[in-house]
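Below you'll find a set of structures to go through.
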Structure 1
Amino acid sequence: MASRTIEKLFKENHSIKELHLNGDNERRFGPSLGANLLGLKENDTLEKLNITGNSIGDQGARIISEVLKSNIKLRSLDCDENEIGIEGYYSIHQVFSTGLNTTLHRFTYPTQDLETFNENIDANQRFGTIKRNMMEKEKQKDNLFQIVNEIMKLVKKFENNYSNSLEY
């Protein structure tokens, strides 16, 4: 019920420019928030969105990537603490690296998601996984950091381009 209201808000919003839907240990929207983010595809008003701490996971991140392909108004996105892993951040990375979105100027570094990913890998290693599997997990860890750092570089580049265009 609440999530339907959020989707409708995203679709029909004509006045809200900044929205914080932060979750915490006691209250999280969970994966259902991810599906409702699709309403942002049609939103031409919201500029800043903070959905930190809602456990949207990789599926929610894939939806964010779909939204970013068509939403050119959103300038700032904070989606840390959402249990997003390599698949989710890779889908977001693809949007920026292929130039499908050049209008997002601020993407908060996902410190907590990276820490959670590392903790999960470390826990698997402690419980006796075989060495080859450990090497694969280390590669995944390195890949995730590389993907996130590339996202940060691309968004910074878009921010610089935007700032330069304002000067002319």
Structure 2
Amino acid sequence: MKVLCLVATLFVAGCGGGGGDDQPPRTTISFRGATGDYISQGESAKYSDVDSTVSTTYSAGYFRASFEAPDLSHRWSIDLASPNGEPLVPGTYVDAWRAAFRNGHNGVDFYGDGRGCNEVFGSFIILEIGYDSTGRLNRFAADFEQRCETVTSPQLRGSVRINSTISPTYQ
């Protein structure tokens, strides 16, 4: 029954007994962009598994989470990656390039609602990563920042939580 509850929390907030300060595990993505940031358009937003369909993948040090509204009014995704396929572990990852084209660097890429960057410069912090008994990712928390096209472009910062009791840093 615990496995069923764990899987359900990825799609429905709650499930009781979330641990850590009696706060149930949450699955959210939140971000805020500086004025002039292309991706966020200088806005802030937060989405969760309550108002979005959430999909996640993790393989060979590459994590992706996507949040999509049922009416397709929004879709946001975050990709985070280690340099050469090493497993992601808690810690700080600097000198991150666009995840799909990281070429030996760490990778970060936040995109959505029809907007993406050709080049990305940023960093991220893995706060929590956990696996079930089969080795499948079942818990994840990270904060990220990126700049589009140049290292001096306006910054976007965000938080992604998958079945985590850690509160988002950027809301």
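Every read-out reported here was derived from the displayed coordinates using simple, explicitly stated rules and does not represent laboratory data. All values derive from a computational prediction rather than experimental measurement. Cβ atoms are built from the backbone, for glycine too; each structure is taken alone.
Quick notes on this structure:
- With relative contact order in percent (Cα under 8 Å, 6 or more apart) derived as 22, matching label from 1, 2: 2
- Value 1.01, calculated as Rg/Rh (Cα atoms, Kirkwood Rh), assigned to which of 1, 2: 1
- A value of -1500 for helix-only ellipticity at 222 nm (-39500 (n - 2.57) for each DSSP H run of 4 or more, over all residues; to 500), calculated from one of 1, 2, originates in structure 2.
- Ranking 1, 2 by mean count of other Cβ atoms within 10 Å over residues 65-72, the structure that comes out highest: 1
- Given 3.2 for distance in nm of label points 7 Å out along Cα→Cβ at positions 49 and 153, calculated: source structure among 1, 2: 2
- Each of structures 1, 2 was scored by distance in nm of label points 7 Å out along Cα→Cβ at positions 33 and 105; the highest score is held by 1.
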